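In what follows, structures are represented as C-alpha cells.
Where a number appears in this text, it was derived from the coordinates with a stated rule and is not lab data. Not measured: the values here are computed from a predicted model. Cβ atoms are built from the backbone, for glycine too; each structure is taken alone.
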Structure I
Amino acid sequence: MSNRTEKLNSEFKRYIYELLSKKVKDPRITEMFTILSVDCDKELSTAKVYVSIYSTDAERAAKTFSAICDSEPYIRQQISKIMHIRTVPEFRFILDESLSYSQKINEILDEILPKDNN
C-alpha cells in the first residue's frame, strides 16, 4: 500500500467518525461505535470501512449499523467538501464482529476450563 493511500485511509477514518458522531442526526444511531479502519483500493473508487458497534442489544446495534450505512451519500458529500481530492471513494461499511466473537470464545473457555482456586 502506498504512503498516499495510507494517509488517505487515516484521514477518511477520522472524518467518517467525526461526521457520524457530530453531524449525522439519525435517531437510529443509539449505540456506541468506532471506525476501526478504512481500506481504500488503489484506484480510490471504493473503500471498505470497518465499523465496530458496542452494544448488548442486537436489535439496536443492527439499527445503528443500518443508519451508518444509510448515511454513506451524506458522508461522501461532506468529505468531498472537506478534503480537496479529485474523487472520493464509495464507502462500503462492514460490521466488524471480532470483538463479540472473542468475547463469546472467552465465555466458552470459562465454561469448559476448570477454575483455579488459588
Structure II
Amino acid sequence: MAFFEEWKDKATDLGRAGMAKSKQLMEITRLSMNNAGEEDAIRKAFLEMGKLYYAERGGAPEPAYQALCQRVTAARRTIEENKARIAQLKKEGVLSDEDIIEATAVVQDEET
C-alpha cells in the first residue's frame, strides 16, 4: 500500500507543478499581450507627435528634423502631382473609375 500512496503523492505533486507552470504561462502570455498593446500605443503617440511637429514646425524645422520634414514635404508634393495627373487622365475619359480600381488591384497583387 505504501507504494500506491507514494505514487499518488508524486502524481499530485506533478499535477500541482503542472498547474503552477500553466498559471505562469498564462500570466506571461497576458503580460506579453499587454506589452504589445503598450508598444502600439507608443507607436501611435510617436506618430501623432510627428504629425503635430510637422504641422507646427514643418516649414522651419530645427536642424535635427530638417531632413525628415523635407522628406514629408517632398512626398506630399509627389502625391499632389500624382493626384493631378490622375484627374487629368480621368478627364480625358479614356478610363473609368472601375478600370482604375481593377488595375490597382492587379498591381498590388503582383507586388505581394
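I, II: which one has helix-only ellipticity at 222 nm (-39500 (n - 2.57) for each DSSP H run of 4 or more, over all residues; to 500), as calculated, at -32000? Label of the originating structure: II.
To which of I, II does the computed value 24, 13, 7 (semi-axes √(5λ) of the Cα gyration tensor in Å, for residues 40-79 alone) belong? Working through the options, I get structure I. In this comparison of I, II, the computed figure 17.5, 62 for Rg and Dmax of the Cα atoms in Å is attributed to I.
Calculating FRET efficiency 1/(1 + (r/R0)^6) of positions 16 and 72 (r between Cβ atoms, R0 = 41 Å, to 0.05) for structures I, II picks out I as the one with the greatest value.
If you line up I, II by distance in nm of label points 7 Å out along Cα→Cβ at positions 48 and 96, the top spot, with the largest value, goes to II.
Given a computed value of 2.8 for distance in nm of label points 7 Å out along Cα→Cβ at positions 32 and 88, which structure among I, II does it belong to?
I
Given a value of 7.1 for distance in nm of label points 7 Å out along Cα→Cβ at positions 8 and 104, calculated from one of I, II, which structure does it belong to? Matching structure: II.
When you work out distance in nm of label points 7 Å out along Cα→Cβ at positions 24 and 56 for each of the structures I, II, which one comes out largest? Top value of distance in nm of label points 7 Å out along Cα→Cβ at positions 24 and 56, among I, II, belongs to structure II.
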